[in-house]
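Every number here is computed from the coordinates shown, using simple stated rules; none is lab data. These figures come from a predicted structure and were not determined experimentally. Cβ atoms are built from the backbone, for glycine too; each structure is taken alone.
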Structure I
Amino acid sequence: MTAASLPGPLALVGSGEYLPQMADIEAGLLEGRPPRYVQLATAAVPDGPSVVEYWHNLGIEQAKRLGVEPVIVPVNNTDDANDEQLAQLVRGAGLIYLSGGNPAFLADTLRGSKVWKAIVATWEQGAALAGCSAGAMALTSWVPSLRHPRKGGTEGLGLLPHLRVIPHFDAFAARMPDLVTRFILPHDPSITVLGVDEDTALVGGPSTWTVRGRQSAWILTLDGKQELTEGSTITTGS
């Protein structure tokens, strides 16, 4: 396998997609790759068309800041996700970004679809792939309900089956102190549970990650949590 055919970097983002404070991280993901910034706001669809349009506009503005082409892939349902023309929009991306909203809806819409297969194939060919909040959660193998973590969830997209991600971790930990215990039970030692604070990202993957941004990431276990500050590196299973 040549370097050109290696998968690109991944980013698990706690919050802040398309905002100026995250532009350096997004620019780093695009560095050395085609100036084609593919954006899917699918997770926001349950919040209504005006919210989806908001994310589209925010992504376009960020692409302008970065000097790259914004490519909106308007996947609103499973029919869209299996539209070959929409799947073709993913091809040639330098960065593919799954923004926030409802992680279960995102996973259920994309799972096994032509668009998702195009995303994986393009990432395997060297494009960067980022998920923020719902997007980060959906990249794992299981998306729980944050309101009722023990009462089910939905199958994730499965790209990172060895991880489980809690975005907005600083905000959730302040509001729900028992979140960690509720989120990771029943405990599976093969899965690493990661919290990612707002305006912060874990970049690299699938096994080795570096913390980028203004706050921290966290390794979470039943025994407690370990803080990873900006620039720290962690190696997880794969």
Structure II
Amino acid sequence: MIEGATENAAVVQALLDNLVGRGLDPTACRLFVVDGAKALSKAIRKTFGRHTPIQRCQVHKARNITERLAKPLHAGMRKALRQAWELDDADKAERLIKNLARRLEREAPGVSASILEGLDEILTVTRLGLPVELRRSLACTNIIENMNGTIRQVCRNVKTGRRRLRPRWRDAKMALRWTAAGVMEAAKGFRRLKAYKQLPILRAALAAHQAKNAINTNLEQQAKAA
């Protein structure tokens, strides 16, 4: 853990550098699931390579789009996105999302652009060829949302005077200690990932992804040298 704003690239980079310094192998191919913060994606690619697979949270994406649309358009938008998420073909899913954005160009041009933003990261789990059950678990940040809720609940115990509103931290170390306590409390209720038996498929997909991009990188280097 590290204190700082989640949208701050320097803070995120410091966190990843700390993990690497403590032994995390930056050459291993991993799937990163993020909430959409650009600072996260930027720091991840800088640390682990530009071809590192990053999955943007589909739940956050759908929620952000819905909040900017008029209510009569909500049902159609959700249906289209749900159909795209469930498709096994990433190209077809991408075309479906682009068609949705095209239909909204006249009624909500700003939302239309928002739908297309980060499209390459929205369908990462589909492009990796993962089974639909595993995709549902890894296509969003729901895995950690329960932990975040427990942390907030634990931190409410910090007294703020007569009324308990927001925690009154004496310093950053105190905030980190209470956050760590919240994580430890949440860990008591951790359960296996749904479709955990399919995780070997994820490992194989990441190995194939890494090998493919290593070949492409070598070809690019040879082309530049030529």
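In terms of distance in nm of label points 7 Å out along Cα→Cβ at positions 53 and 77, the structure with the greatest value among I, II is II. Can you tell which of I, II yields -8500 when helix-only ellipticity at 222 nm (-39500 (n - 2.57) for each DSSP H run of 4 or more, over all residues; to 500) is derived from it? Structure I accounts for this read-out. Name the one structure among I, II that relative contact order in percent (Cα under 8 Å, 6 or more apart) of 19 was derived from. Computing relative contact order in percent (Cα under 8 Å, 6 or more apart) on every structure in I, II gives 19 only for II. Here the criterion is Rg/Rh (Cα atoms, Kirkwood Rh), for residues 21-60 alone, and among I, II the highest value is seen for I. Tell me which of I, II gives 20.0 when you compute mean count of other Cβ atoms within 10 Å over residues 109-116. Checking each candidate, the match is I.
Computing P(r) over Cα pairs in 10 Å bins from 0, in percent across structures I, II gives 8, 35, 39, 16, 2 for structure I.
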